[in-house]
Structure 1
Amino acid sequence: MYLFPVVKKLLFLGVLIASFMGRAQQCPDLLGPTNGETNVAVDATLSWEAVDGVPAYLVSLGTTPGGTDILASQNVGNSPNYTPPKGLPENTEIFVTITLFFFDQPDIICNSQSFTTETLTQPPLCTQLNYPQDMATDVNPASTISWEYVYGATGYYVSLGTTPGGVDIVNTADAGNNLSYNPPSDLPSEETIYVTIRPYNSIGDATGCSSESFTTSEVSPLPSCTNMIYPQNGEINVPLSPVLEWNAVSGATGYQVTIGSTPNGLDILNNATFYTNSTPVLNFVPNQTFFITITPFNDAGPAQNCTQESFSTLLGCGPYLDLASGEFVTLNPEIDFPETLSFCENEAPLVVTSEDSADGYRWYQIDQFDNETVISDTNQVSIEENGRYRYEAYNLVSQSGNMIECPSTQEFNVVSSETPVINRLNVSGNGVDRLQITVEASGNGDYEYAVDNRNGPYSDNSTFTNLEPGTHTFYVRDKNGCGIAEKKFKQDLTVEGFPKFFTPNGDNINDYWQFIQPPNGEEVVLQSIQIFNRYGFFLKEIVQNSQGWDGNFQGQPLPEGEYWFRAIDDSNREIKGHFSLKR
C-alpha cells in the first residue's frame, strides 16, 4: 500500500473543519453594509452572501484594499456574518476582504469591497462589567476584569478602589481599545472592590459612570490545568460516540468543559460542568475535528490559561489536523491531469497513461445522461471517440480494521484535432521600417505558430512583430502532430491589373474603370478600391467584382484628367496609383 499524503500548511488555528469537499461557486457580495455604502454605524454587523461548499470564511478589515490594519484574517467559520467585537473606527473608508478557505485546494482571496463609517458627534455612554458581574462574591483576587463594548467607544479608563469611585488600587489606567484589564498585582483578599470604567472617544469621555463592585475571596491556590487521556490531543479515527476522559487534578472541585467544531466554538458543549474527570457518551459527526477546552475549578476559582486540545473523527480520507506539525493532511493521492485531451482525426485510439502515484486507477466514460461506464482499471486507457470522461486515482488506507479507498478525480473532455487552415494574414505597420502580422487560422485543434522556419521555434502567440519588410512564410502547427499549414506573405502589391485609362463616353468600349486580374500572376483578392481626384478628394469606392467606376460623381460626369486610386488586399497590403479619364 502506497500512502501519498497531501498537506496544506495551517495558516490559522481558527479554521472550520468540514467533511464537505465542494468547490466555491463565486466570491460573495456584501449584503450589509453594501459595497460603497456611507454613514455606516460603527457597531455594524458585516454580512455577505453565503457560498455553497465553503468550509470557512476568513475576514480582513483595513483602510486600504486588502489591508489588515483593523483586523487580520479572522476565521469566522461558515457563518456569513461577523460583528467586530470592539466596533469600527469612525469616519473611515473600511475595506473588507473575504477569503474562501478550503482544505484541499488553494484559498480564494476575493476582491476587497468597502464602505465608509459615520462621523461620531458625541461621547460614548457608560458600560457595565462582564466579569466579575456587579455584586459578585468569592471572586479570586487574581481575576482579570472585563466589560461590555459600548457604541462609539475607542478606549476605556479603568479605576479600582476600596470605596465607591475610589482610585487607591488603580488610578485611571488607560486600557486602550480593549475589553479587559489585568491589574498589575492581585487584588486585596476578602475585600469589596469598586470598579469604575469610563469609555472615551475623540469627542470626549463618558460622564456620570457609576462604580460597580464585587467581593474577593480569601487567598487560596487555584487548581492547575489538565490534559486529555482519551482521545489524546491530536488523535484521529476517534469513534463517533466516545467517552471523553482527562487527567484528574488535585484540589479541583469540578471541571468546566467546552467543545466546538471550530476553535473557541460552543456548539457541542458550552461550559458544561462535570464533577468527575470524564463525560458520558457524546455523539459526534464523522470526518470532522473538534476542539475541547477543560477548565478545572475549586472554591478559589477556575484554573487560569488552560490550553485547547483537539481530536478528529476521521472515518474517511481527511482532511484532519495534525497538531504535531500544524498541518492539515488528506490521504487522497495528488493528481495532475488536464481538463481536455485531443488526438488527430482518423488516428484513434488515443492511448493515455497516468503518471500520478497512487494505489489504483479507474477511467470512466460519461454519456449524455451522466451515466458512467468503467473502461479501464489500470493506469492506462484506450479512448476511441470524443466525449466526456472521468479519471480517478485512489490510495488504499486501513482504518478501524477496514480497507477504504481515498480517491482523487478529474473529469475531462476528449476532442479530435485536425490540420489547421490559415484564413488570412492581418498586416499592420507602415510597410517601410517594420511590420506586424497576425495569423488568422481555423480548425478543430490546439495550434501554435512560427515564421520563416517550418521547424520553429513555435509559439502560442499568433502575432509576429518587428518583421522586416519583404516576403515571409507563416506556419501553423497542431500541437498533437496533426499537421502543419503554411501561407506566404508578399509585401509588394504591384499596379499590374489596374488600367491606365478609361473612356466613359457611352460607346461600350472602356466605359468603366475596374481592376483586372493579371492572367499569369498570383491571384489578388482586394478588400476595397477607393478613387480620388488629383486634390485628394474622395470620389468613389468600388469592390473588385463590380462593374467598376463610370466616371461620374453624384450623377454628374467628371472632366478629363488624372485620377488616383488606393487599393487594399486581403492581407492588408496597400497599393496606390493613378489613371487617366478620357472622353
Structure 2
Amino acid sequence: MAVWKDKSKNKSVSDSQKPYPELIGRLLSARGFDDSQIDSILNPKLSLLKEPLLLLGMDKAVERIKRAYFNNEKICIYADFDLDGTSGLAILKQALENLGFKDVSYYQPKRLSEGYGFHAHAVEELKTIGIDLIITVDVGITSHKAFEKARELNIDVILTDHHLPSETLPDAYCVVNPNQKMCTSELGYLCGAGVAFYLARALKRAFAEDPKLPHNEWDLKDLLDLFSIATLTDMVPLIEDNRVLVKHGMVVLQNTKRPGLQALLEALELSGRSLSSQDVSIKFAPKLNALSRMESDTLPIHIYLEENLAQARSMVDQILKNNQTRQSLQSDAEGKALALLKDWNKEDFIFVSSEEFHRGIIGLIATKLSQEFNRPAFVGSQNSEGMIVGSGRLPVGHESSLVDALGFASAALNRFGGHAAAAGFELPAANKELLMEGLEKFYHQLKLEKREVEIDFDVTAQLSDVNSHFMKWYDHIGPYGVGFTTPLFRFNNLSLKKMNELKGGHLKVQFLDQGNAQENTMDALLFSPSSAQREVLQVGKTYDVLGEIQWNYFRNKQSVQILIKDLRPTESTQ
C-alpha cells in the first residue's frame, strides 16, 4: 500500500480577501509560493523572457544564417523524428521563410529504419542535392562521425540541441545547447524546439536591425502552439521561460491557424474550448507520436505544414486508424513482456527483449513496466540480424539516471543516450547478459533499496470546494507539467454511490461527500485498477481518495470529475 504524504505540512493559508478561492491559496502555499510570487503564476509576462543571445554560440549561429541569406545558400533543417524535434523543425522552417529565405528543406531520420541521431549517410545525401548549410534541431550533440563527414564535404553545420553532451563536443560550425558546459544562459530547461524558438527570436531581431536584410512583419507568438506541444510532450520542466511561453502558447494552440492541427482538434472533440496540458499530452500528442512510431506515410511534420483543411481532415482519418494499430500492438506486447518477466529475480531493474516487440512502441512498454514494477525498466526489440534496439524508463520517484546506468554498462552497447528518466540504447543480442551484469553492478553500487511507493499530495479538500469559481482559478494557475505538476488532492470520507466498468477494464464511479450539511456528488475515473483496488471497492463503503481534478466534456456538456490516483477504505489510518 502506498504511503500518502501531505506536501502542505499545515502551511499558512493566504488572506481570505484575495480574489481566488481559499483552496487555491492553500494549493499555492503548499507549493511554496508567497504573495509576492503569486502574480508571476497568475500573469506570466512575455516581456520578462531571457535574452536569446545569452545562449552560448547563438551570436555565431545568427551571423552564419545571415551570411546564408546574402549568399543565397540552400539550407536544410535536420530534426529528430519525435514531437520535440518535429515541432522545432516546423518552428525554424516557418521562421526562416517568414524572414525571406526561399530554399529551406528538411530531413528527419526514420525512427525504425535509421534510428535516432544525426547520421553521416544523411549528410552525404544532402550534399548531392546541393545543401550548403545544415541546422540540426533536437539532435547531434553526440554525433561526431556525421560532423566529420560534413567537414569533409565542406558543409557547415549549426548544431542546436538540448541533450546532455559528452566530454567532447562535435566539430560543428557552432553549438547552441544550453546544457553545454560553458553556457551560462540558465536556459537548460528548454527542449529542442525551445532552443529552435530562441534561435528564431534571435534571427527576427537580427534581421530587423540590419538595413541590408528584409524586414517582414510576422509575430513570434504564432509559433507558440508548436513550442507548447514540444515542451509538454518532451517532459522538460515547466518553469521560468517555459512556463510563460506555454501559458501563452496554449491560447495560440486553442485558436491555431494550422489546418492540420485544427482538423486533429476537431476529430478529438477538443476544438471550440480551452485546452489543458493534459489534453495535449494525453489526448492529442499520442496520436501524432504514433505516426513516427509506426513509420506511417503521413508524419507529424506533414500535419504541421499542411495548408488545406480538407486534405488535413483526410490525413487525420489516417492518424486515428494508425493509432488504433499502435494501441493493439502495445497491448499485445505488454502482455508478452509481463509473461516473460514472470520469473524475473533482479530487484533493482527490469530488462526484457523480444523479436515480437514492435520497435516503435518499446518506449511505451518500458513506461508501463517501470510503473508496474516500480523500478527502472529497459525494453528491447530484437531484429532478424540479432541486433537489439531498446528504451529505458524510470518510475516516478526514482532519482537515478538511466544515462549513468547505461554508461556503466557501455561495454555491452553499440550506442546509448537520452535523458535521466528516458533513454535509448543498442546492443547485439549476444551481449544481453553483459548488459544485465553491468546494470546489476550499477544499481548495487547505488544501494537502491526496494521501498514503499510514496505519493505526495498538495492539499486536503471537500467536494463542495470544487465548484465553478474554483475551476476558473484552477485553470488560470495552469498549465501543469514537469516542475509544476498537476495538483493532487485528498478527499476524505467519500461514500461510493455508483460503480460501472468501462471498455478496457477502467472504472467509472460516483462519490458522495456527506461531510457538509449539503450532500455533494462527483464522478470519478479509475484507469487500469489493480486487483487490490478492485477487491476493496464496494458500493456503500466509504473511502479516502487521492485524485486530480479535471473537466469532462460529454455530449456538449461540461462537468468536473476526479481522476483517481489512489484510494483506500476510510478506516485506514496510514
Say we calculate distance in nm of label points 7 Å out along Cα→Cβ at positions 89 and 505 for every structure; which of 1, 2 gives the highest result? 1
Supply the structure label, taken from 1, 2, corresponding to helix-only ellipticity at 222 nm (-39500 (n - 2.57) for each DSSP H run of 4 or more, over all residues; to 500) with the calculated value -11500. 2
When you work out relative contact order in percent (Cα under 8 Å, 6 or more apart) for each of the structures 1, 2, which one comes out largest? 2
Hey, semi-axes √(5λ) of the Cα gyration tensor in Å derived from one of 1, 2 reads 78, 39, 16; which structure? 1
Any idea which of 1, 2 comes out highest on FRET efficiency 1/(1 + (r/R0)^6) of positions 225 and 241 (r between Cβ atoms, R0 = 30 Å, to 0.05)? 2
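Read-outs: derived from the displayed coordinates by stated rules, not from any lab. Just so it is clear, the structure is predicted and the values come from calculations on it, not from any experiment. Cβ atoms are built from the backbone, for glycine too; each structure is taken alone.
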